[in-house]
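*Asks:* Several structures are given next for inspection.
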Structure I
Amino acid sequence: MDFSSQSVREFCETISAETSAPGGGSVAAIVGAMAASLTAMAARFSKEHWEDAAGAVAQAESMKARLLPFAEEDAAAYEQVLTALRLPRDGDSEARDTALGQALSRATDVPLEIAEASVDVAMLAAELAKRGNPNLQGDAAAAVYLAEAAVRASANLVEINLATREGDERLERARALVGIVQGISRRGLGPAG
C-alpha cells in the first residue's frame, strides 16, 4: 500500500472501494497531514507578520512528514487484526487470543500517534491564526478544524480497539487529546472560527 503516490482522486477511490483498508485511521492521518500542509502554507505567507513564521514552516513540514506514513501504517495494522481474526477458533485459542491482542495493540498505537501528531498541528495552526498573516487566518483556522477532526477520529479508533481492555492508559491518553484539541479550537478561534 503506497497511498502517497496516489492522486487525490485515486486515494478517494481506494477508500471507497469494498476493501478493509484504508479506513478511518488512514484517512485521519491524511487529514492531519493536510492540516499541516495548510499550516505550512499560511506560515509561508506570514513571514512579514510573525517573526517565528519560518520556524513554523519547518515545524509544519516536519509534522506533515510525520503524519503521512501513518496512513499506510494504520492500514497495515488493521490488516494484522483481520489476519488474527481469521485464525481458526477451534485451534489453539490461547495463541489466537495472543495474536489478536498484539494486533489490536498495534492497531491502537498507530491512531494514538496520529492523534498526538494532529494535536501538535492544531496548536501550531491556532498560533498562526493569532499571529500570522490576517489574510490567511481562515486557512489557519481550517487547519485547526481539520487537525481536530483527525484527533477525534483517531481517538475513536483507540476506544474501539481497546473496548475489551480495562485500565489501558492509552484510552485515557486518547480522551485527553480530544479534550486538548477541543480547547485549542475554542480558545484559539472562538465560536465563529
Structure II
Amino acid sequence: MKKILFIILFAAISGRIFAADTDSAEEAKYTKSIENRTAEILKVLALADTNKAATVHDIVISQYRALRAWHDENDAKLKMAKGDTNATAQIRGSLKQLHDHFLSALAEDLSAEQIEQVKDKMTYGKVEFTFKGYVAQYPDLTDSQKAEILRMLKEAREEAMDGGSAAEKTAVFQRYKGKINNYLSKQGIHPSKKET
C-alpha cells in the first residue's frame, strides 16, 4: 500500500515538472539520464522477479523526479534562508519526508542489503571509494576508528542521495571528509605527521 501511495504521490509531484518544462528536448535528456541511472541500479540488484524489478524501477524513477521537483521549488528558498536555522530546518523537513518515504517504499520489495546497494549507486559509490582512501592513507587505523569513519561516510551518503546534482552530492562528502579529518586529528592522526 505504501508503495502505491509513494508512486502516486511522486507521479503527482513530477507532473508539475512536465507542466512547467516547456523544453521537451531538455526533458527527454533528463528522462534518458534517470532511466540510465535506474538501469544501473537494477543491474546491480539483479532482481529475478520482473514484477519486483518493474516496481523498484518505478519507485527509483519517481524519487529522481520528486527530488528534481523538490530542488526546483526549494533551492532558492534555502539560499535565502541561509543563516536562519529554523527556516532551513523547516524547508529541509519536506526533503526528509521524501527520503523516508522512498526508503520505506523500497523496503517493501528489497532487503536491507539491497537498499544499501541502491544508496551506493545513487551516490556514485563514494562511501566505498572514500573509505578505501582513508584506509590506504592511514593503514594503522584501529577497527574502532575505521568503524567511525564508515559511520560518518554512511551518514554523508544519507544526505547526499537527496542532492540535486552530482556536484551537490560531492559537496556533502567533502563536508563530511572535513568532519572525518577533525575526528582523526582528535585521535592524534595528522597527515603532516604521517610517516612516508
Structure III
Amino acid sequence: MTGLLGGAFNPPHNGHVALARTATKHFGLDGLVVLVSVRPGHKEVQLDADTRLRLAQAAFPDARVELDPYARTVDLLKERKWDDPLFVIGADQFAEFLTWKEPEGVLARSRIAVATRPGYQREELEEIKNQLEHGDRVEFFELDPVPISSRDIRGRVARGEPIAGLVPGAVAELISALGLYRNGGYTEANPEQELTQS
C-alpha cells in the first residue's frame, strides 16, 4: 500500500510531518509519496515549485518527494499508477470533497484516508461519505491536533520571529539560507488548507 500526501508545502511544517507519520503507522503503509503541487488548484503560491520541492525533501527525508504537475487530484490519478494508493487528507479537505473534480473518479482510483482529531464531530463527514457511491473506500483515522499553518509560518518569518518547533530543523535552515518569506513575501489572503489539492 502506497500513501500519497499532496499539497503546496509553502512551507511544509510539523503538522504535515505528523500527518504523514500517523498515517504511515495507522495503515501500515509500505511507502509514502509526497506530491508537491506545481499549480495548486485551490490557492496561489509565490514560491516556485522547485523551491517548494526542496523544502518538502528537507521535511520528508525518508519519503519519495515529487512534483505534481496536475491542478486536480483526479487528473493526477488518471495519469499516474501506484500500488494500492491511499490518498491522505485532512477532515477540512474531505468536508469539501463533493466539490472536487470527479470525486467518484478519485475514489475509483484511490482510497482516501481522512485525518480527524480526537473528539471531532464526524456527523458531517459521515454524511458526505454516505452520499458517495464508493464511500466504502473512505477511511477515517485520528490525528492529534497540531495547531500550525503554513500561512502563520510565512508571517512569522516575514516579521523576523522564530519558527523553531514549528517546522523540521532542516526546513528552518533552508528557509534561512535561501532568504525565503522575508519582507512580506507571502500571501495573506488565502486560508491554509494544503494537506492536499482538490
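Read the figures in this text as sums done on the coordinates, not as results from a lab. Predicted, not measured: the structure shown is a model, and the values here were computed from it.
*Asks:* Looking at structures I, II, III, which one was relative contact order in percent (Cα under 8 Å, 6 or more apart) calculated from, given that it came out as 30?
*Replies:* The structure behind it is III.
*Asks:* Could you figure out which one of I, II, III the value 25, 17, 14 for semi-axes √(5λ) of the Cα gyration tensor in Å, for residues 44-131 alone was computed from? Walk me through the intermediate numbers first.
*Replies:* Numbers: I: 42, 10, 7; II: 29, 16, 11; III: 25, 17, 14.
Matching structure: III.
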